[in-house]
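K.L.:
These are the structures in question, set out in turn.
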Structure P
């Protein structure tokens, strides 16, 4: 991570999932990442999926993105751990939901499949949660040094790119996510004018989220979690302050609103 300080601190929220765990493992092997905080609902899953063999100082914290009290509590814990010798320069939200087999949640093919319950759950994880993470963790980012807050989005959140419809809750939640990212980036300029706040499209990744829907994806366009993590970390490493508020794909291309 060439654009970050020699001893920067990184946070991965949702570190138990495929992309989050892959990012965490790569950051452990990044020489200038001296501190790494991994957050998620299931600590044992993080421990199982992340390769922690390295010199990085690692902190594990349990938190639920759907519960602001949980986010506030973990932010308070984080505040006791962070120090000026290793500034928080990278925060990645790797949480997201498209379907939930246990609770019969599926992306809608038709408007007749819409339900209030599905909207509430999908928006809580994909839209409201990321905004609350910015609320509680942006204050830890330095005001005089470049920092990046990246949150997983999706190309289907682009309104102008929607040509086939369907997936109402997921599309709408990601569009809302992108608007919240944009709005937060504008406010951040007042106090944190070195903060880059962006959405990230990881591509189609071989994780549980995409499993039921990648049958027609060609092999060269289906990424492993490690591939996607590597691409996204590279994108964030090269972003400029002027690009804050936008959404970028794994290849660094900006996705239209």
Structure Q
């Protein structure tokens, strides 16, 4: 059975002390609650070990926001998947539209990152999604299918089963615009059908597909009520417990 997941992506926000304080506050807020989803927080690299130590990792998973496409070596400034795993983090966000757009990450680079993440026991949260021009040209299905195929479809069914997908319409990230619940469901259902065609119904039915793109307390319940929307990858609204908890509780 696939999991419902609410994952926060802090992006390049919060210094170490602020990050640990936020993680500690979220941990406290969840302590005596039974929630109907897995909770994950994606922190900057330098926060990982401290945040892992600050939370109950049976209640909160910790994610890196990226990893290198090389295992080790003379790559100054890069962070290997093995280093992430050594902190106790268990997830890594890969293929985010900001990485694709600003740092020119290609399908081939992302393919290597996914393999290294899996080899080190990390669960990739793999991001896919179209820009506004592609949506307006009605190429959104084609674009998303290509992003999945080019980076993930060389995986065995067993390895693909370890992936979480996050559909993020790029035109809705941080813009205040949100895909309607119907638009989100339409794309998530299309993604699942794409997985059925490649890996079969069992793998597709067990793959969690998250929605990202200005998901917040006011629209989370409607988005999550769709049969193929298994949670959210949350940006700005994950930077405060008061905003993040209502999204977690939307399940």
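Each value in this text was obtained by applying a stated rule to the coordinates, not by laboratory testing. Quick caveat: nothing in here was measured; it's all calculated off a predicted structure. Cβ atoms are built from the backbone, for glycine too; each structure is taken alone.
K.L.:
Of structures P, Q, which gives 2.2 when distance in nm of label points 7 Å out along Cα→Cβ at positions 111 and 143 is computed from the coordinates?
P.N.:
Q
K.L.:
Sticking with this structure for a sec: Given a value of 5.8 for mean projected area of the Cα convex hull in nm², for residues 71-126 alone, calculated from one of P, Q, which structure does it belong to?
P.N.:
P
K.L.:
Right, something else. Where is mean count of other Cβ atoms within 10 Å over residues 23-30 largest, in which of P, Q?
P.N.:
P
K.L.:
Still on this structure, please answer the following. A value of 4, 15, 27, 26, 20, 8, 1 was computed for P(r) over Cα pairs in 5 Å bins from 0, in percent, for residues 31-94 alone; which of P, Q is the source structure?
P.N.:
Clearly, the read-out refers to P.
K.L.:
Here's a follow-up. When distance in nm of label points 7 Å out along Cα→Cβ at positions 55 and 159 is calculated for each of the structures P, Q, which structure yields the highest value?
P.N.:
Sorting by distance in nm of label points 7 Å out along Cα→Cβ at positions 55 and 159 in descending order puts P first.
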